[in-house]
Structure P
């Protein structure tokens with residue numbers, strides 16, 4: 001199974017996507033969008049920005065867990081990772097997005 005973006009509708013009627021690695025694990029979740037077309041543009045933006053290390057903000061939550069956000073050229077957040085127990089886990093997550101996002105197919109579940 002190859003990496004993929006799953007585009008779906010949330011409970012409140014907005015749109016979002018998840019980038020899933022080949023093993024099915026979610027490695028990036030988008031913000032929510034009012035329009036499906038905006039979510040599709042978000043996927044294009046993830047693909048375009050994934051390889052650029054400067055687009056990742058490495059963060060630490062109040063509980064000490066680490067995570068990252070992926071930032072578009074316009075400085076808006078286009079995706080956020082899960083929480084990781086370690087910095088190395090977070091760094092592996094970033095490496096996975098860099099590797100998987102550019103060639104990932106889009107599965108429309110809307």
Structure Q
């Protein structure tokens with residue numbers, strides 16, 4: 001997770017820790033960060049296989065995760081790399097581009 005935060009900072013974005021969050025759709029808690037005013041939730045799974053299984057429960061537009069129907073405050077962007085799933089709620093083009101540089105293309109969202 002530290003490498004992700006360092007990568008975001010290296011891209012010229014301001015990152016601040018914002019606590020933890022438990023969501024009903026993933027079994028692990030999220031570490032929450034504020035990136036230039038955008039919330040980023042980082043979920044660290046035990047393995048890449050576990051993260052991949054969790055990612056498979058997310059609909060292509062991010063409107064549902066498993067049996068949970070989502071009502072996001074802004075467009076969600078889902079990223080997967082190794083054992084990490086990142087969810088950015090909204091975000092500027094600069095923020096999304098920075099996340100794509102670290103994680104690759106989003107696997108779900110709008």
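Taken together, the values in this text are just the output of simple stated rules run on the coordinates, not laboratory data. These numbers were taken from a predicted model, which means no experiment stands behind them.
Listing for the model above:
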| quantity | calculated |
| --- | --- |
| Which of P, Q yields 31 [relative contact order in percent (Cα under 8 Å, 6 or more apart), calculated] | P |
| Ranking P, Q by Rg/Rh (Cα atoms, Kirkwood Rh), the structure that comes out highest | P |
